[in-house]
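Values in this text are rule-based calculations from the coordinates and carry no lab data. What you are looking at is a predicted structure, and each value in this text was computed from that prediction instead of being measured. Cβ atoms are built from the backbone, for glycine too; each structure is taken alone.
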Structure I
Amino acid sequence: MPQPTPIPAPTPAQTLTQLRAGHLRGTTRLDLRGCQLTELPTEVLALADTLEVLDVSNNALHTLPDGLARLSKLHTLFASNNRFNTLPTVVGRLPALDTMGFKANQIAEVPAQALAPTLRWLILTDNRIAALPATLTDCIRLQKLMLAGNRLSQLPRGMGRLQRLELLRLSANHFEHIGQALPDDLLALPQLAWLAHAGNPFSAAHEWHAHTLATARTIPWAELQVQALLGEGASGHIHAARWQPAGQAAQNVALKLFKGAVTSDGLPRSEMAATLAAGQHPHLVGVLGLLTDHPHGTQGLVMPRLAAHWAPLASPPSMASCSRDVYRADLRLPAAQAIAIGQAATAALQHLHAQGLQHGDLYAHNLLVDGQGNALLSDLGAASMLPADDASRTKALQALDHRALRILLQELAQHGDAPATPQQ
């Protein structure tokens, strides 16, 4: 029996037309991305009793109306890639706000009143923020805090109040000293497991001290034939490619092209430095060289290409899971495979620590598996150099990675036919 043709979802432009015609009464989700908005349509406020999710990213907004606070059920608000200079104070009065993203605006000021104490996930990546208000530490529900690519030189006092914080991105800011970015009470948080802090003044020189563009192997764009898109991560797109080195046989490779100057994890430069510093290991994907001479100046890494049957163990966290990966509901791993994957992740992490690196993003979605128990740790986009001259902080940062590893091993046990914890 033929299957019915699925009805395509309306485009944001079609949604805007329906909204203005009064046809969306009672709706709970509203997608107005890329509608060339310079102000929020007043019709949005008429949804005060029902609207739960609002996405107005990729517009030209610079303010939000005070009436937005009447949206009593709004729990998710995305307003990235707009023209905000100040985080609107009205968002701090949204009574149910859980998740908020103002990535890639021009925000220089975050008023104390703009941070709702109900927040669980806050994204302020790639702005111009030099200071955060003390009210940040009132957001005691925070699990994920994304601050990479700003101008922060210190954090508010009392970060130790954020006892539920699990993931923190501080890369590519203006922290001159490690103690400003990583105070003791922050590193002592009981659930913090994923932390990135590369690309700050206190670490930038060390990142490229031993591994520079001058000494790394470079691969010119002209030697590459780019093929199909293989996947996409937080920092870039990965393509299949054919590499033809001068005077050598051609080979299949994977090419990672970085999305821009700043990613949610930090700087492409920091990721390239970490990848080079990591070197080779049986349970790391590894790297062949750095891309040069891209016609648009795009930065990239050339890596070995894995066979098609290699795939991520899980999908990245969803809006609902927040800080936990999403596994296939029917995933069951034979005990031997689950144990082998856990052992591979453990060995890769031990190698990174021995090389002076913190992974910062040890997740199942960054583990590639082949269905036979073999596993490779990938994506060093959140990796940071361990402070060689600060033993106590090095130990604390390694402990965060080990906390992430324990979570991964617990997830393997949940999806395995037997407990999957390897000998450590």
Structure II
Amino acid sequence: MSMKRFSSIIIGIFFIVSECLFADNGININGYIQTDNRIQTKSNKFTWNENRLNLRLEGAPSNLYHYFSEIRLRGFGFPITDQFADLQLQEKNKAYPWGLEFREAYVDLYSLGLKNLDLRIGRQVIVWGTADALNPTGNLSPDDLEDIFNFGEKLGTNAVKASYYLGDNLTINGIYVPIFTPATLPFGDFADAFSAPMDLPPGMTTRTLSDTVILPERKPSESSQIGLKASTNLFGYDLSLSYFKGRDDLPILSKATITPVDMIGTVDIASELVYPEIQVIGADFAGSIGSVGIWGEGALVRPEKAKLTTIITGQMEATQSVVLDDEPYFKYVLGGDYTFTNGLYFNGQFLHGFLHERGKDELNDYFTFRLEKTFLNDKFKLVPIGGAVAINDWDDMKNNYGLVYAPELSYYPSDNVELSVVPFIIDGKGVNMFGSIKDLDEILFRLKVSF
């Protein structure tokens, strides 16, 4: 069965089920249509070309259960036609790349066996933490890092979630994820944002670089993950404690085979990457002091020790080095927001340790900030100050920083229609996430219609 036919069947089933159930007043169908184009200012080339249809179906036919599903159909990317036959494909995927994302589909079962016990079974996005988009305690659902300017996106994962309510003010969550799902990464020019450069012996230069990503075995002892969380409210603050045992969703280098190809130091490198096991003890809070909203969360991460085995073809012995120690390290976020009397809104966060950074000596500091104001009866929204700053050496900041400045102007011709223009200005020095993608400034143009 072709991918085109399969996707058509899925969409058809979605609408047939919707029509069959439409008479039930508990059915809700919503979603959005979005067009997103971006152009790089330096090269004057388009870097992003997407048209998206996002559909959600939700209902609660009785007080015993609730269901939710979300699919995303999108034309994404640029033509990849390189021969005449590509233009004759019925799928049209060479002339117009497209794809279908099956994001969520789960059922909530209420009071199952016990009055205070609810179960959620199926593919679901599980978000833990109180911080804005960047959550060091949220490790159950893998990160979706395809769009480097949209941190906080998660992929759905198959899971069973049990929620038990003790009284009116304490909830215990237990989550079991049977199959490990890795994070997705940026592509194209932004692929280097989360990749650390490989240190080669002096005098060596790389001709070709290949890699193999090794996923955990599909056994409960290797691939499954668990999470426990207790949540309450105390003195007006939402509080929680959590525990996670599973794997880091970003791979780490475990083996490198270096093959010399000439006498002047040119080499081919074949690498292997694995997903290390981790345990995370987390805590978070959210509340307010007067009219100022505040939040924070912290995660104590205990990784397994990861070693890199380096093999140089022709030499008898391999060498080993530790790339990730098993010493615990601590990531945290502190943030707040405030709306001034004139309607000006500010949101700011301080983050120690970004999601791809591991080991206590590798955690950098980040500031995220956003100042916005609506005007002309909320027809326009202006973000004059928005973005993030990275500092990886406080003693030499001028040579060790990263910056993304992203002002924004949005226009709302109707309640459900948004037109936005966002320039992304990137700069940096030293070894940090933003410094590795400097000079890749671009401008985003987006139209979104919700229904």
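Of the structures labelled I, II, one was used to calculate log10 I(q)/I(0) by the Debye sum over Cα atoms at q = 0.20, 0.22 Å⁻¹, for residues 278-381 alone, giving -1.03, -1.12. Name it.
Value -1.03, -1.12 for log10 I(q)/I(0) by the Debye sum over Cα atoms at q = 0.20, 0.22 Å⁻¹, for residues 278-381 alone corresponds to II out of I, II.
Given a computed value of 18.7, 60 for Rg and Dmax of the Cα atoms in Å, for residues 142-373 alone, which structure among I, II does it belong to?
I
Any idea which of I, II comes out highest on distance in nm of label points 7 Å out along Cα→Cβ at positions 206 and 310?
Top value of distance in nm of label points 7 Å out along Cα→Cβ at positions 206 and 310 goes to structure I.
Tell me which structure, out of I, II, gives -6000 once helix-only ellipticity at 222 nm (-39500 (n - 2.57) for each DSSP H run of 4 or more, over all residues; to 500) is calculated.
Label of the originating structure: I.
Figure out for me which of the structures I, II the number 24.9 belongs to, where Kirkwood radius over Cα pairs in Å was derived from the coordinates.
Corresponding structure: II.
Looking just at distance in nm of label points 7 Å out along Cα→Cβ at positions 102 and 286, which of the labels I, II belongs to the structure with the highest value?
Evaluating distance in nm of label points 7 Å out along Cα→Cβ at positions 102 and 286 on every structure, the highest lands on I.
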